[in-house]
Structure 1
Amino acid sequence: MENTLSLTYRLEILILTLLGWLILYFFVNRLEVAHERRLDLGMEIDRKIPFLPQFALVYFSTYIFVVQPFLVLADARQFYWMLASFVTISVGSSLIHATVPSKIERREELNVAGMSGWMLGLFQKTCKPYGNFPSMHVGLSVPVVGANYIIFGPLVGTVTLLWGILIALSTLFTKQHYILDVLAGAVGGLLVYGLMFWLMMG
């Protein structure tokens, strides 16, 4: 195995990985499950969190956020560590979504002007309000933060950490996830990150 991977190769792997992720996500999201079997993990505090559609731009920035390491990790071991983290979190979260089906009370039929309203409306037409626990947005953000600390040091790592925190908050303010979803996503992401980092350094 070469120590350095070309950008072309990394982009090819990234595209294949994202295609696999999309297929897996939509397959699980559209599983036919009796509505009464779906868990609603919302708490009273979740109902009190305000709906702030302006956070939609932060919420959807996750898709840029999680691919960033694949574009900058030229070192083969670090790249495959990131790839393994992405796949493990995606497959693990999807298995939970399928075996422990959940739902969320979203703000449907949005009447919000501007880019934020359009993006949320399109997303809600495409994705059903199912499979929220754990939050894959949050889970996939954890190794991104870790990778940026390793590659670029504390300054860039801290910036990505703050971005990751904003993403977690955006899932709540756009009513796409509950607090328990976010916490479970963060814990799962940390466990996978820790395991993959240990394997990478071994």
Structure 2
Amino acid sequence: MQLFYTPLAGYVHRVEIVAREAGLWDDLTLVPTNPFESPDALVAANPLSKVPTLIRDDGVSMFGGPVIYEYLDSLHDGPKLYPQDPAARWDALRLFGLSEGMFDAADLRVVELRRPEGEKSPFWIDRYQAAVTRCLDRLEQEAAGFEGFHIGLVSIAGALLWFDWQRKHRGNQVDWRPGRPTLAAWVDTVRERPSYRAGLEANPE
């Protein structure tokens, strides 16, 4: 299988975590890609010119993180990131939806901040940040109850560590940690999982 993705020094993408947790990372042929340059190989695989994009062994392309995560999770016999128990599955997907929406709002805020002066919208910058703040506050309330490791928690950790990375390297994210000690302690524990440690060692800063 081929994976089009954009490696970032000192950061582990959610798709990488899923692949490592499933024991499939070494089975992937990695294609480092800048989607904004719309390279021919990526566009041929994905007309959206977005990453991650996975090309299966049968040549079929899988578009977007959520689809790729579940596909990779279906290929192994170990502990599943998508729980089989209906109640546990819906709880995992509920947290997944919340964290993916939070990540999207934060990313849209970054896009708005990158616009030339005079074209930025303070209204949308504030609106996106307000959505992120509400999501962070909700996650702080729920973090004490996080159990095991499923796709919702993969997504939450990926978003929080991306916030940290963006703040450190790009200076375009607020510090989410103050006032959220439970959530901060939880993500620092997750960061020590073998899948994260292996990814960080493979992508040193």
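Here, each number is a calculation from the coordinates, and none is a lab measurement. The model shown is predicted, which means the values in this text are computed figures rather than measured ones. Cβ atoms are built from the backbone, for glycine too; each structure is taken alone.
Tell me which of 1, 2 gives 5.1 when you compute mean projected area of the Cα convex hull in nm², for residues 32-87 alone. Computing mean projected area of the Cα convex hull in nm², for residues 32-87 alone on every structure in 1, 2 gives 5.1 only for 2. In this comparison of 1, 2, the computed figure 25 for relative contact order in percent (Cα under 8 Å, 6 or more apart) is attributed to 2. Ranked by distance in nm of label points 7 Å out along Cα→Cβ at positions 104 and 168, structures 1, 2 are led by 2, which has the greatest value. Of structures 1, 2, the largest value of distance in nm of label points 7 Å out along Cα→Cβ at positions 8 and 192 belongs to 1. Comparison across structures 1, 2 (criterion: FRET efficiency 1/(1 + (r/R0)^6) of positions 16 and 56 (r between Cβ atoms, R0 = 30 Å, to 0.05)) gives the highest value for 2.
Source structure of the calculated read-out (helix-only ellipticity at 222 nm (-39500 (n - 2.57) for each DSSP H run of 4 or more, over all residues; to 500), -17000) within 1, 2: 2. When distance in nm of label points 7 Å out along Cα→Cβ at positions 40 and 72 is computed across structures 1, 2, the figure 2.8 traces back to 2.
If mean count of other Cβ atoms within 10 Å over residues 48-55 is calculated from each of 1, 2, which structure is the one that comes out at 14.1?
Considering all the candidates, the number was obtained from 1.
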